[in-house]
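Asker: Right after this note come the structures.
Laboratory data are not the source of any read-out in this text; all were calculated from the coordinates shown. As the structure is a prediction and not an experimental result, all values here were calculated from the model. Cβ atoms are built from the backbone, for glycine too; each structure is taken alone.
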Structure P
Amino acid sequence: MENFRLLAPLAWRNLWRNPRRTVITLFVVSVGLWSVLAMASFITAWAQSSRDATLRLLLAQGQIHAEGYLDNPNIDRLMDRPDATLLAALNAPEVSNWAARLELPAVVQSEYKTLPVSVVGVVPEAEIRISSVPEKLVEGRYLSGPEDDGAVIGLNLAKRLKTALGRRVILMITGEDGWLEERSFDVVGIYDADTAFEDTYVFTGQTAMQNMVGVGDKIAQIAFEVPQDDALSGVVDSLRAAAPTLDIRQWRDLSLMLGAMDASMDASVYVWMSVMMVMISIGVINTQLMAVFERIHEFGLLRALGLKPGHVLALVTLESVLLIGLGVLIGMAMGAATVWGLRDGIDLSAFSQALEAFKSGEVLYLEIKPIDYVIFPLAIWLLGVLVALWPAWRAAKISPVEAMRHAT
């Protein structure tokens, strides 16, 4: 402690004896950390936006099906409505909303074209709470109830069928008896989502669809929403305990690609951090070595005055600790200021067509993750100090005789 009291003021003064070198090092460290924190916030916001946009369309946080339905989604693999035990699990506090659906493969036909689709029979009151499709209508209206036999189709599907709002399309679905059932539906609404989704899904009232195919009260799936991601596994376990004969999966198992994309977003932050840490290491080593070579005479005098090699090592290391620490604090402040300055969101609506391919929302909301402001600054600070040990060791090895010869 006595040595620290002696060396700390000396180390701090030494930093500002060459302001240019100090400022360069501070710039390298602070900008490097700022870029890591800003990138982490941006990628987290992007991943959250992409995930929410996809889950809110139809997937939700999880789904319940009859065994085998996902492998072969046909009318023979439907399930009954939830019993009292499953209803109790679905109405648990951790589950914010859920909706039962009847989804079957079908063919849609207009006056000009015939295309394959999936028809989804919904209960509009429940669907509005769990899906964003009702919010994406660009023409007409959404379904008024489960008995509504109107059809809500995608914008691109309407173009491909050469149909429009108010016109009729024919839906053909295999019924319970194995015969092909067909019925005309009025197009009551047109929604705008990504092109693949628009081409695939047609929505109608659940009761109207059940009556058409003759399945009584049976359904194909139950989609459920869990706001807290860390509670999702527990909810899935409780649902499986309530309905052991059903196939219950969370979104990562239902969409392997979305799960892989979500994981890759986190990995990209650490890749960028690795790049920044290499650059910071190079910058710190270069500036600290320059400082050592320029101060050989000074270190020789300190040794001649009685300072031991360990003291010189501690002095140079302490200078690095203070310098890197100050750069880390500046970088943290810059990162927090950037996130706070963009707290109202980053509007990417001008790139809406490009965003459609990534299924991302048009506004990204950055947020500070406290763990990022602990792990990343600490990692960069420790790295900066570690790479500065070599120049410090070189300084400690300088002998007074060598220093005097260098001075002459």
Structure Q
Amino acid sequence: MLYHAHELYQAAIRPFRAVATVHRNLLLNPLNPFSYTIGGKALAAAHQVFDDFTRRYDKPAFGLESTLIDGKETAVREVVVATTPYCNLIYFERDPEIVGTRNDPRILVVAPMSGHYATLLRGTLQTLIADHEVYVTDWKNARDIPADTSAFDLDDYADTLIEFLEELGPGAHVMGVCQPGVPIMMATSLMAEDKNPATPASMILMGSPIDTRLNPTQPNDYATSRPLSWFENHAIMRVPPNYAGAGRAVYPGFIQLSGFLAMNLDQHLDAHARQFDNLIAGDGDSVAKHQAFYEEYLSVMDLPSDYYLQTIDRVFQRHLLPKGEMTCHGRPVEPAAITQTALLTIEGEKDNISGLGQTEAAHALCVSIPSAKHAHYVQQGVGHYGVFNGRRWQEEIAPRVAGFVRENGG
């Protein structure tokens, strides 16, 4: 019923948003003398903040239309090269005439299926595109997938990654941001054991919950503070009838977003207070930066219920991978089977999602990888988001990723 109540709230608030938009436009009209007063600007700013914080945000566009290659502006276009009911594999194709015979390494960027869209990695992808052939998993909103489509769980996630790595072919690399670390290790372990020629040349795991027993964070504590049955009864809901996936059991994105906001509520309130001040002051750059961030941050999608519950159970409550008890469709997952895939783990010093050591734990599981192919890096001064986006990512982390990839088969 909570999902239906959320939809009713969205419908009920829509007229108020429309009125706020009309009033804001009137208050900002240069023909209106009140628009030049502090009072007029303050009222217009209040309407803007109200609209920004209450409206529903659809999936943003990647917007990666160009990059610089050897100092030349190079066109980039999105190409869907493979698709499943739950995910599209997108390739960011660069202008072949400029790319020429560079033979840049192929890298599959696995976006987290954790509420936000893959576009959250826009900054990550923009940096990588200049020197790599970049592919990304573009997960679909579960509410838009017909209810009669087969279920999707953690094992199916690993199957999807194997399918996509086979699409890229031998010698490709895989990079997981946050949540995908576990399914990446599952897929790579199975591929290595099967001697699959498409087994990735390297794995780059960034802020991933490989072993959440180490330095548990608030989200880790939340996942372990209640039995699995509680999540099934309180977090899983049915999609309302106004969507293609009507009747499908999902973990709604708006609930996930509520958790994200609650973790740093003071920061978000302060950010909107600053936005109010910037609107009054006419600081266009700061206003645009704030809006760009929240248009991404407040855009969320629903997750398949089986996947969500299985992740809570296997990754956060029973810790099956670090305990050597993980299976995929009943088959044991053996990270020790990985012998040739290089492993780079990256953590943020101030990460409050995946605590220090949780990602590094992957090295202790991959005992058959030669020591020269192991690398670990902790980025000082950044939290979870800063590991894959922003200045530190561009200047300090991305060069390490690029160097590691080229040292290991790129």
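Asker: Between structures P, Q, where is Rg/Rh (Cα atoms, Kirkwood Rh) highest?
Answerer: By Rg/Rh (Cα atoms, Kirkwood Rh), the leading structure of P, Q is P.
Asker: Have a look at P, Q and say which one yields -12000 for helix-only ellipticity at 222 nm (-39500 (n - 2.57) for each DSSP H run of 4 or more, over all residues; to 500), as calculated.
Answerer: Answer by label: Q.
Asker: A value of 19 was computed for relative contact order in percent (Cα under 8 Å, 6 or more apart); which of P, Q is the source structure?
Answerer: Source structure for this number: Q.
Asker: Given a value of 19.8, 62 for Rg and Dmax of the Cα atoms in Å, for residues 159-318 alone, calculated from one of P, Q, which structure does it belong to?
Answerer: Q
Asker: Here's another thing I want to ask about it. Check the numbers for distance in nm of label points 7 Å out along Cα→Cβ at positions 151 and 191 across P, Q and tell me which is largest.
Answerer: Between P, Q, the highest calculated value is found for Q.
Asker: A further question follows. Thinking of P, Q, which structure, once volume of the Cα convex hull per residue in Å³, for residues 223-310 alone is computed, gives back 174?
Answerer: Going label by label, the one that fits is P.
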